[in-house]
Structure I
Amino acid sequence: MTLSVSDFQGNPPVVFHPSFSYQRAEIDEAKAIVDFMQTFYEVAFCDWQSPELTHHILLESSTIAFTAKKNGGIVGVIMGGILGTRGTINHLAVDPIYRRCGIGTELTEMFFQKIKKHGIRRAFLFVSEENLTANSFWTQRGFQQIENEITLECDF
């Protein structure tokens, strides 16, 4: 399922928790990010998405990635970037222990603010139909399924 949103207004309010820190993902965090993401089967983080690849991706100027931390450990990550005239969210994961604390919302808002600075007003992402938690999260933020669109993918 492909979801898209063109208006970032009207999102649920961000709940700020001072016990979490949010920052741009650092290049030296590549291994920690990969280790964190690989714990989520629903994130579709592939085996070939290695720390080396993630390190390279974090160096790219079109990449937008933020982490949420508690006591120095990663509890949330959003990764995506700018693809042509749209923002693309490739991965969002929040530690199940800290879900419903506003972490996903805060990371998403940071992502939207960053792409808005580049004049981008539309974002898209892919969500498995079976991932009800993600579908609920994204539709609450204004994303809608694109009708008559087929997602094609190829490993090479």
Structure II
Amino acid sequence: MMTRKIILAEAILVLGIFVYLYVSMVPAGYAPLSGQSILEPDFVFEIGNGESIVLSSSPDFSNPIILVEGSEVDLPVGIYYWKVKNWLRESDVKIFTLESNVGIDVIKGVNTDRIQNSGTVPVDVKEKNSGITTGIGVGDSVEVNKGGDFEAQQNG
């Protein structure tokens, strides 16, 4: 009779440990917050108890992108759904919007300068003195007259 009580106590203890692990191992996504709008394309996901992030532009995750620690991805402007996974479970689904961001960098040169599109959308760059407008894709750059005065706006 004593052996049965010990076995029952051990079984309850083991079951309790499994229940505790199941509950405490819930993966969580901390950032970006659900519903957040993001302007900078180089944001960072913040997670807890997770091994990977599942990211998609569709709510049913029909086109998933799997991110693990150290992963980098260039995302176009749009709405994204994401969740955190570990070996046991998945977190709740969160949603964020990557907003368009117009940005240019002027890179000074010896005889000419370069304008680089550092934003998240194609831009039209106008040189105020000459009136010339040039389109620049995301991450691309063009050579321009040294010391010019420029303005940029979203292409389209």
Q) Taking helix-only ellipticity at 222 nm (-39500 (n - 2.57) for each DSSP H run of 4 or more, over all residues; to 500) from the coordinates of each of I, II, which one would give -7500? A) I
(Q) To test your reading of the models, identify which of I, II gives 18 for relative contact order in percent (Cα under 8 Å, 6 or more apart) when calculated. (A) II
Q | Winner on volume of the Cα convex hull per residue in Å³ once structures I, II are ranked, highest first | A | II
Q. Hey, FRET efficiency 1/(1 + (r/R0)^6) of positions 95 and 111 (r between Cβ atoms, R0 = 25 Å, to 0.05) derived from one of I, II reads 0.85; which structure?
A. I
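Here, each number is a calculation from the coordinates, and none is a lab measurement. Keep in mind that what you see is a predicted model, and the values were worked out from it rather than measured. Cβ atoms are built from the backbone, for glycine too; each structure is taken alone.
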